[in-house]
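The structures come next, written out as structure tokens.
Derivation of every value follows stated rules applied to the coordinates shown; laboratory data play no part. Not measured: the values here are computed from a predicted model. Cβ atoms are built from the backbone, for glycine too; each structure is taken alone.
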Structure 1
Amino acid sequence: MKTVLYVCVHNAGRSQIAEAITNRLTSERGLQISALSAGTVAGEKINSAAIAVMEEIGISMAGHKPKQLTQDIADRADFIITMGCGVEADACPARIHLSEDWGLDDPKGQSIDKVRAIRDQITTKVEAFLLSIYGS
């Protein structure tokens, strides 16, 4: 089983959404990949707008909490994707080798419509990522 790690600064929005969408899609498709997420400076709680837009598509974020990026988490990942939030490898508390950066807007303080758009961008990027690995 392969592991993809989504990294953001606070692990409270984009990276959590990416983790949840990836795990839903891979479970539905029987793909051998799991997702984790973590933050370089983990926040206190998940963004409430992120929780709301995920519930709209039937994905519960219950039990999700921001997680601090550690060397162990980074070492377990086969792929590391940053969300476009200024995470620099030199500034991370773990040495990471980035696979790619998705350049997404931060949902913090955004309208629910904007957070929906970010969720949909993440879904599109996760679909493309899975296609690049599995071709399906």
Structure 2
Amino acid sequence: MKALSSRVTKGLVPTSTITCADNSGAHTLMMIGVIGRSAARKGRMPAAGIGDVIIASVKTGTPQMVKKKVRAVIIRQKQTIRRANGLRVKFEDNAGVLVTDADIAVGTEIKGAMAREVVERYIKLAGIASRVI
């Protein structure tokens, strides 16, 4: 996995509610865990930030999607992140995009803005994004 050029604060923990920003049929996701990261300390929960792949449960959406466990990439978070040039960026919501095991998007379009840090790591998602900030 490619390293990010920014200092991403891990602002999401398990049971965080995330908006699904694509047209895959899911509307709201609840984070269960983070792919590739353990707590590393007894009693600590694994946290996720922009560009991380998570396991989530679909809470609202189409009847075929509800109650399914899915993989998603975090594309926006409310917690401030610091870029290498000193700029600080934060979004108004926590949002993710459903992906397959090969990190290809399930939906065909992404609603809203996407952080530039996600594009550095997942180039295929940039092709369907409406805006990259």
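Looking at relative contact order in percent (Cα under 8 Å, 6 or more apart) over structures 1, 2, structure 1 comes out largest.
Comparison across structures 1, 2 (criterion: mean count of other Cβ atoms within 10 Å over residues 44-51) gives the highest value for 2. -12500 is what came out when helix-only ellipticity at 222 nm (-39500 (n - 2.57) for each DSSP H run of 4 or more, over all residues; to 500) was calculated for one structure; which of 1, 2 is it? The correct label is 1. With distance in nm of label points 7 Å out along Cα→Cβ at positions 84 and 100 coming out at 3.2, pick the structure among 1, 2 it was computed from. Going label by label, the one that fits is 2.
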